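Q: The data blocks that follow each hold one structure.
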Structure P
Amino acid sequence: MAEQIPPQVQNQLVRFQEMQEQLRAILIRKQQFDLETKDVERALNESKNLADDAVIYKSVGILLFKTEKGKIVAELNERKEELDLRMKTIERQEQRLKQQLEDLRRTIMEQVNLAGRGPLPGS
């Protein structure tokens, strides 16, 4: 006959699954930040090759606006700093969530192992 999972363990399993979903969402955001950081870095590298008086256009929605190289470089550097900060924050969240998942996994395994043993002889 199949054993029933105690309600406490069922709740912990649900929490574990929710935390896994949170981790997936964090990893997706991290990947998005990484891609955007690479785009910004590429744009900064390209701008280094341009003359200071080069004609540069900035995309805003579907429009292009003529702007100065200095302004674009400043905006790109600011965006890169912001993305770096966000990346550090999301990496801390990722590490904290991974640790919580590991702790919860251990707790669930301990409870399942204890429940599987049943009552001790002589109890």
Structure Q
Amino acid sequence: MTDLKSLRNRYLAGTLLERLGGLAANLARIKSFSDNPQHKEIVRQMIIESEHFSEWAGLEAQLDIQIKLVDLQRILARWAYRWTDIWDDKEMLCSIVEQADIWKHDIMNLAGYDIDTV
């Protein structure tokens, strides 16, 4: 994974809306990369990166957004911890992919994006 300090600095350089958009984009990537058996480690790294993004995005957010981001961070931490089991179980992987997509839409809504046009 990229140097965490430089990743954090780049991420925090954006506005809250840009940060939330970046987090939503990562969640979309988790979904799209999960269909290739060779992407196991790449997807795990995206999950870990998204954990960090959800923490960093909340630094300047309103309380309701912070609460949502903490919930997401906890879910991502569980996914990362159980990643080998999840990846090896296609049913669990499909469930994670669906959840990532739902979270993507939730985060985009928080950021004020019109998800019908994206």
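Q: Identify which of structures P, Q gives the largest calculated value of mean count of other Cβ atoms within 10 Å over residues 60-67.
A: Going through P, Q one by one, mean count of other Cβ atoms within 10 Å over residues 60-67 is largest in Q.
Q: Right, something else. Computing distance in nm of label points 7 Å out along Cα→Cβ at positions 76 and 100 for each of P, Q, which one ends up highest?
A: Top value of distance in nm of label points 7 Å out along Cα→Cβ at positions 76 and 100, among P, Q, belongs to structure P.
Q: Next question. Suppose distance in nm of label points 7 Å out along Cα→Cβ at positions 52 and 68 works out to 1.0; of P, Q, which structure was it derived from?
A: P
Q: For mean projected area of the Cα convex hull in nm², find whichever of P, Q sits highest and give me its label.
A: P
Q: To test your reading of the models, identify which of P, Q gives 0.55 for FRET efficiency 1/(1 + (r/R0)^6) of positions 36 and 108 (r between Cβ atoms, R0 = 25 Å, to 0.05) when calculated.
A: The structure behind it is Q.
Q: Follow-up. The value -27500 for helix-only ellipticity at 222 nm (-39500 (n - 2.57) for each DSSP H run of 4 or more, over all residues; to 500) was derived from one model only; which of P, Q is it?
A: The structure behind it is P.
Q: Any idea which of P, Q comes out highest on Rg/Rh (Cα atoms, Kirkwood Rh), for residues 4-43 alone?
A: Largest value of Rg/Rh (Cα atoms, Kirkwood Rh), for residues 4-43 alone: P.
Coordinate-derived values only; no laboratory data. All of these numbers come straight from a predicted model, not from anything done at the bench. Cβ atoms are built from the backbone, for glycine too; each structure is taken alone.
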